[in-house]
Structure 1
Amino acid sequence: MLSLGIEAVDNALGGVREGSSILIHEQDPRSMGRELAFMFLKKKLQEDNLIGMFNLSYPLPTLFHLLMKRGVDAESYLRSKNLVIIDTFGSLYGHRVEMEGVQYLKGSLSPEVLSKKYADVVGAHKEEWARLGMFEGRELWGISMNINEYTKIFNESTVLSYFEVSAETRRRHRAYREYPTGTNIWVYVGGPDRVFASLYRRMDYVIRTQSERVGDAIKRYLCILKAPGLWQPITFEYSFGPDGVEFRRID
């Protein structure tokens with residue numbers, strides 16, 4: 001079992017299974033669910049693990065700035081090869097950044113070919129990690145930020161079809177058959193829809209963050225909706241403070 005780096009959640013679940021798929025659903029931006037993903041990224045890199053980050057919406061300079069504000073020197077981790085960034089659509093919103101460890105998907109990005117191009121890039125980097133002996137003693141993680149952005153590029157029906165093709169590609173491609181398979185975190189922002197429902201069905205773990213205003217205060221909640229062996233949701237109230245994030249179980 002692997003740690004998510006959130007002690008309260010790790011204690012409730014006993015960790016997460018290696019090779020599993022985890023969905024973090026930020027139901028509203030005020031809940032700041034994406035911050036938990038950035039915290040996780042920072043901790044796993046500090047522990048010298050390997051991370052492939054799939055960037056769907058941020059221009060690369062913006063992403064680097066967001067990471068640096070959270071104490072993650074992305075350029076340093078790219079040079080050390082612990083981090084690789086696969087840019088899908090971020091370069092649509094800003095200029096390309098040519099840098100070691102940053103991979104761009106080239107040519108057509110239609111749903112029919114997108115999953116194959118992802119797998120080819122992942123396979124090439126896994127091959128380099130293997131050549132350098134970097135898998136030994138390290139966890140392998142994938143983080144896909146803002147996967148709801150797919151519906152802004154394609155329509156909803158096309159995205160649903162893409163997920164089907166992508167699952168089959170991961171089953172067959174050499175990147176996943178010949179090299180270690182990572183544990184994957186997907187971050188989805190916004191209200192539930194058909195795309196979210198499809199993702200929910202595919203995930204091993206689903207964690208939702210949401211918030212409400214109570215007087216002048218904002219209350220934030222984290223709810224574990226789905227996990228192996230879980231028969232009812234587990235809910236925490238959490239807050240951000242100078243010493244990090246504090247969780248209190250309330251279910």
Structure 2
Amino acid sequence: MGYGTDKSLLPPPAGDRPVRRPSGWTRLVGALLTVLSLVPAVACYFVFADWLPSDIKRYQDYVAADPCPAHAPAEEWEDCLRTVSFTVKDTEVKSGRSSSFVATLYGAPSWNGDVDFGDPGPLLEQLRPGDRVTGTVWRGDVVVISKGGVRQNSSDAPRDEPQMTAAIGTLTGLLAALGLGFGVVRLAGSRGHGLFTWRSFGKPLFFTMLITCFAVGFPALWLGLPWQAVPAVAVLAVACAAWLLHRYRRSAARS
């Protein structure tokens with residue numbers, strides 16, 4: 001009787017090993033992630049194809065708008081800047097989690113009612129019922145109120161803040177890529193599937209995306225950088241972070 005090793009007991013060579021196929025549950029999760037990634041993808045398309053260009057165009061139109069002719073009859077919707085006198089009926093200045101900054105105006109031919117603001121100052125918190133204010137109306141909205149040389153933009157005033165809109169669009173695009181990546185890995189049954197778990201890879205990368213987009217968007221807004229810089233810098237930073245994270249997890253799995 002020989003003492004050689006029975007070759008039938010040895011594992012097959014790596015090239016002859018059967019490919020491990022994903023289970024039905026893994027494939028189902030992968031399909032769901034792939035389909036769900038379409039939601040942020042559509043949101044990203046909407047931001048860059050509609051929301052961002054619309055906001056930029058609206059601000060440009062607002063800056064270029066001329067005062068309405070003094071003797072022209074007032075209309076509810078006008079593509080010019082009309083100065084109107086209002087009387088303050090009431091104000092609401094409520095800070096906190098459910099903040100509300102509203103002035104209720106009346107006394108004009110049109111445009112009477114509630115005007116929303118994003119902050120209590122510099123004018124809203126000083127107003128009292130019966131005060132007379134001057135409002136600037138553009139395209140049917142009260143965009144500015146003023147009194148005694150103090151002005152405050154309303155929430156309807158166009159703003160030159162495309163950088164933050166671009167940050168939101170970039171974040172939704174990155175989320176779509178993250179969901180699609182996780183879905184494809186599970187559908188394909190890749191051997192590195194164990195590295196791509198939510199706890200070890202998805203969660204850190206998600207928070208990296210969230211922090212990076214706004215960490216780039218806010219400085220770009222403050223510095224007046226072109227909005228195109230936001231997606232360019234944020235995507236590059238997140239891609240580098242994903243590569244470093246994957247490399248770290250891979251090294252940790254081998255050790």
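Source structure of the calculated read-out (relative contact order in percent (Cα under 8 Å, 6 or more apart), 26) within 1, 2: 1. The value 60, 17, 16 for semi-axes √(5λ) of the Cα gyration tensor in Å was derived from one model only; which of 1, 2 is it? Structure of origin is 2. Between structures 1, 2, the greatest calculated value of distance in nm of label points 7 Å out along Cα→Cβ at positions 73 and 185 is seen in 2. If log10 I(q)/I(0) by the Debye sum over Cα atoms at q = 0.13, 0.22 Å⁻¹, for residues 153-216 alone is computed to be -0.50, -1.08, which of 1, 2 is the source? For log10 I(q)/I(0) by the Debye sum over Cα atoms at q = 0.13, 0.22 Å⁻¹, for residues 153-216 alone, the value -0.50, -1.08 is produced by structure 1. Assuming -14500 is helix-only ellipticity at 222 nm (-39500 (n - 2.57) for each DSSP H run of 4 or more, over all residues; to 500) as calculated from a single structure, say which of 1, 2 it is. Here the read-out was taken from 2.
Just so you know, all these numbers are worked out from the coordinates, no wet-lab data involved. A quick note: this is a predicted structure, and the numbers were derived from the prediction, not measured. Cβ atoms are built from the backbone, for glycine too; each structure is taken alone.
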